[in-house]
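Structures for review follow.
Just so it is clear, none of the values below were taken in a lab; they were calculated from the coordinates. Just so it is clear, the structure is predicted and the values come from calculations on it, not from any experiment. Cβ atoms are built from the backbone, for glycine too; each structure is taken alone.
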Structure I
Amino acid sequence: MHKQIYVHQDDHSNLTGDDLAGKVLRYIRYAALIDTSGLSVMAFGRTVVLSGHVSSKAEIGCIEEAAASVIGVHLVENRVEVL
């Protein structure tokens, strides 16, 4: 299955909810270049909640920075843990 990295709707800064969560996850895959199979992204309005697991502490910081840099995200709550 091909994973989308970019879709046209990503240009919009007013995305919320599932649309914003999908945009953030695609951007994390693109920018952080880490395995996102253990990650979950939820968005409540413009607040993004990251949860799940990664393989190192460094990856936690990378995904948080990537999520925070997405246009439309106002706040990131990072609940990701090292497996």
Structure II
Amino acid sequence: MTAWGATASEVAIHLQCLIETEHQLALADRAWRAEVRRLHGPDGVLLHGYSPLGMGEPGTQQRTAYEVRRVAIAAWRQVRARERSAM
């Protein structure tokens, strides 16, 4: 049992979940960044990452990559929030 009351197996499961969500986020981010660079050049992420151009138009590969990345970020944040609330 840990200091905050979790068993070793609960910690291991949570750690595995965190590893998986971080991996999925890294893959999704890499795909989105590659698509933004392909469409907007080497500085595309820096210039357009937080603007509507970074999202892409509905139905495009860029929008799909953006949405997959957005979902991966949300999943990663959810796991991190559980980690913080358990401590």
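Once mean count of other Cβ atoms within 10 Å over residues 19-26 is evaluated on every structure in I, II, the highest one turns out to be I.
Out of I, II, which one gives 30 for relative contact order in percent (Cα under 8 Å, 6 or more apart) as computed from the coordinates?
Working: I: 30; II: 36.
So the calculation was done on I.
Taking helix-only ellipticity at 222 nm (-39500 (n - 2.57) for each DSSP H run of 4 or more, over all residues; to 500) from the coordinates of each of I, II, which one would give -11000? Going label by label, the one that fits is I.
When Rg and Dmax of the Cα atoms in Å is computed across structures I, II, the figure 16.7, 51 traces back to II.
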